[in-house]
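Below are structures written as structure tokens.
No value in this document is a laboratory result; all are computed from the given coordinates. If you're wondering where the values come from, they're calculated on a predicted model, not measured in any experiment.
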Structure I
Amino acid sequence: MIELRIGDVATMTGTTPRTIRYYEEIGLLEPGTREAGKHRTYTEGDVERLRELLRLKQLLNVSLDELKLLADAETARAALRAEWHEIEDPERRREIAREAMAHLDRQLALVRRRLEELDGLEAQLAQRRARLEEVVGGAPQPSR
């Protein structure tokens with residue numbers, strides 16, 4: 001297993017060591033392992049989790065609290081997936097599926113809220129452009 005230092009992780013993910021430490025402080029990332037007298041080290045799994053957190057933050061433009069909600073739901077679903085593969089009891093599998101759906105519902109609600117905000121912004125911009133088209137007598141805006 002490859003062990004990476006915080007500066008390496010920051011470079012690989014396009015962020016800073018300070019951001020990584022802050023994400024650890026607020027519970028978005030597990031702190032890197034540290035042996036006595038040595039630097040923190042991180043695994044490739046830590047790098048992938050950080051990449052996903054940064055991608056979600058940028059893509060959805062969410063607050064850190066919302067990002068934590070998304071990340072916690074994903075962590076819970078991963079634990080449920082692991083349990084699913086270890087058991088064969090149909091009733092427990094139904095319970096796992098219900099729990100996973102509840103986590104997905106929370107994630108979907110946040111994503112849908114962001115989509116509604118983007119749709120509203122798109123409508124405002126299209127309306128402003130249409131008014132300007134009237135002024136300049138230009139061709140209508142192409143539909144997407």
Structure II
Amino acid sequence: MKALKELKVADVMSSEPVTIGPEDNLMEALQTMRRQHCRRLPVVLDGRLIGIVAEGDVKRAEPSMLQTSQEEFDQLMELTSVSQIMIRDPITISEGAPLVDAVRILHDTKYGALPVLRDDHVVGIVTDNDVLRVLREALEQGD
């Protein structure tokens with residue numbers, strides 16, 4: 001493995017992230033996250049990043065099961081589009097940026113992920129888990 005300070009975002013990002021469209025509904029977003037074992041989905045329109053939606057955003061937007069039936073819950077989740085709750089114009093990073101820049105942004109903003117762009121197209125996502133994995137590997141090699 002390269003020295004930590006030599007790592008670029010491309011060295012640690014998850015390539016070809018799962019994305020979703022702005023008109024997809026919250027039920028689709030939640031099902032996609034569960035199926036793909038991810039907690040964040042870049043929102044893409046015509047190949048360009050326009051937002052990001054996190055599992056926490058979807059959970060906060062969910063109707064309460066204490067106030068609705070399962071049928072009403074499902075209907076509201078299917079009628080609400082991702083565009084209504086997504087974070088618009090999210091902070092991004094380029095694949096060639098030093099990893100330390102991504103770590104700084106993740107730490108300072110308390111975000112859990114950054115979409116990785118090449119010419120305005122999503123080519124990856126770097127998450128707090130990606131950074132922790134790299135740190136763990138580096139620490140284990142130091143033994």
Structure III
Amino acid sequence: MENDNQIVITPEAKASLTTAAKWAKFIAIMGFIGIGFMVLMAFFFLAFGSTMFRTMAPPFGRMLVVIYPVLFFVMAALYFAPILFLFRFAVRTQQAVVSDDPATMAEAFDWIKKYFRYIGILIIILLGIYALAIVGGIIAGIVAAVH
């Protein structure tokens with residue numbers, strides 16, 4: 001007797017998964033290249049930042065020499081995990097479609113779940129930061145208007 005609770009992946013669905021995996025791999029590879037550029041920019045600002053910002057007022061120029069490299073390193077670090085998850089999803093999906101292995105397909109879906117969870121949490125954190133910035137801006141505006 002056939003179990004009606006199982007999901008069957010049709011040939012059309014396999015074709016769609018194959019296409020999605022190819023695009024996911026492309027996006028992930030471009031993401032890794034982007035991370036490489038972020039790290040290069042961080043090192044660039046470390047090496048040449050003091051020369052670039054020397055015409056600025058002393059405290060601001062020195063701050064930017066530190067802030068820019070840190071910003072680029074943090075962005076690269078935050079970007080690495082979801083790109084890795086997307087790449088692993090692509091590879092496992094391609095393997096699962098070729099081998100018809102349900103365990104590998106389940107692993108692929110686990111990687112895409114991790115990708116979306118990471119991006120979702122990051123969006124929630126950024127929305128919180130935006131909300132704090134808006135409230136801080138309103139408070140700063142009120143304080144400036146009062147003085």
Query raised in the report: Taking helix-only ellipticity at 222 nm (-39500 (n - 2.57) for each DSSP H run of 4 or more, over all residues; to 500) from the coordinates of each of I, II, III, which one would give -11500?
Result: II
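Of the structures labelled I, II, III, which one yields 32 when relative contact order in percent (Cα under 8 Å, 6 or more apart) is computed from its coordinates?
Working: I: 16; II: 32; III: 24.
Checking each candidate, the match is II.
Matching task: 1.10 is the computed value of Rg/Rh (Cα atoms, Kirkwood Rh), for residues 30-85 alone. Pick the structure from I, II, III. Please list the in-between numbers first.
Numbers: I: 1.07; II: 1.01; III: 1.10.
Only one of I, II, III returns 1.10 for Rg/Rh (Cα atoms, Kirkwood Rh), for residues 30-85 alone, namely III.
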Report task. Give the label, chosen from I, II, III, of the structure having the highest value of Rg/Rh (Cα atoms, Kirkwood Rh). Result -> III
